[in-house]
Structure P
Amino acid sequence: MASVLILNGPNLNLLGTRQPEVYGKTTLADVEALCASEAARLGLDMQFAQSNHEGMMIDLIHQARGQHDGIVLNAGAYTHTSIALMDAISSVELPVVEVHLSNIHARETYRHTSYIAPVALGQICGFGAHGYVLALQALQNRLVS
């Protein structure tokens, strides 16, 4: 059975209470439950993690090599700043789908740049928590192809 790491970055632990007008009222626990349900439906094992620390996220990406077959990554604000996360993704050579709850291209211009996108299979943004479902489906499709 294929395995996927679902990794969430800074401030996503505050989902449901942080700027609900932008990110909605869905909590990170709700997102995890949604992902667990979809992963089971797709026949995927999954590990769900969140960290506010860039180095911890890099460690989890490194540990994914040999343990998981792909990564769903919502790097939060690190998307727009972290060459280190980009390098970590390149280093592990696993398929990655970048996810954002909001449409980063309809927001502030500094959010339009993603350091993750050039090393990802693709980017899903603007569909709220359902974006994670779409990301899991895209990964599962890639893993069975």
Structure Q
Amino acid sequence: MPAHPAPTRQWRVPPTLPALKLTGAVALLALALLLDGSDPIRLALAVLTAAALAGWAARDLVAPVRLAVDPDGITVVQGFAGHRRLPWSAVEKVTVDRRARRGLTSELLEIDAGESLHLFGRHDLGADPAEVAEAVREARPH
């Protein structure tokens, strides 16, 4: 694996998020067993949902850093727990997509690398996407 310069900035999943997901998985299983553990279909659905939540939490624990920048480029999470290195020359745009739906506004940081688009929400970054976009733009060498 090639060595990369130390990141000047990095953004990660807040540590409370995987803990909440794991707590939800355990609570879901407990409720399924307490309310009606004799129904195999409900129990199977609860187990599948709890496993999905646990897998989602595992990703947060295995690859907590979603985005890192340094003078040579950007490192983004890719797949379940992999990372992809993007040199600054590959980064075409860094923008924030704001959308209002049903009275709620969501923001996504978009990193357009030509052949790939990388999207990050507030919970991926542990910070406001607009602030992260500004920090990424400032980290880019001019």
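So helix-only ellipticity at 222 nm (-39500 (n - 2.57) for each DSSP H run of 4 or more, over all residues; to 500), computed for just one structure, reads -11500; which one of P, Q is that? Of the options listed, only P reproduces it. Supply the structure label, taken from P, Q, corresponding to distance in nm of label points 7 Å out along Cα→Cβ at positions 108 and 132 with the calculated value 1.3. The read-out was computed on structure Q. Among candidates P, Q, the computation of mean projected area of the Cα convex hull in nm² that gave 7.6 used structure P. Here distance in nm of label points 7 Å out along Cα→Cβ at positions 36 and 92 was calculated and came to 5.2; which of the structures P, Q was it taken from? Value 5.2 for distance in nm of label points 7 Å out along Cα→Cβ at positions 36 and 92 corresponds to Q out of P, Q. Here FRET efficiency 1/(1 + (r/R0)^6) of positions 28 and 116 (r between Cβ atoms, R0 = 41 Å, to 0.05) was calculated and came to 0.75; which of the structures P, Q was it taken from? Here the read-out was taken from Q. Across the set P, Q, distance in nm of label points 7 Å out along Cα→Cβ at positions 76 and 100 reaches its highest value in structure Q.
Taken together, the values in this text are just the output of simple stated rules run on the coordinates, not laboratory data. These numbers were taken from a predicted model, which means no experiment stands behind them. Cβ atoms are built from the backbone, for glycine too; each structure is taken alone.
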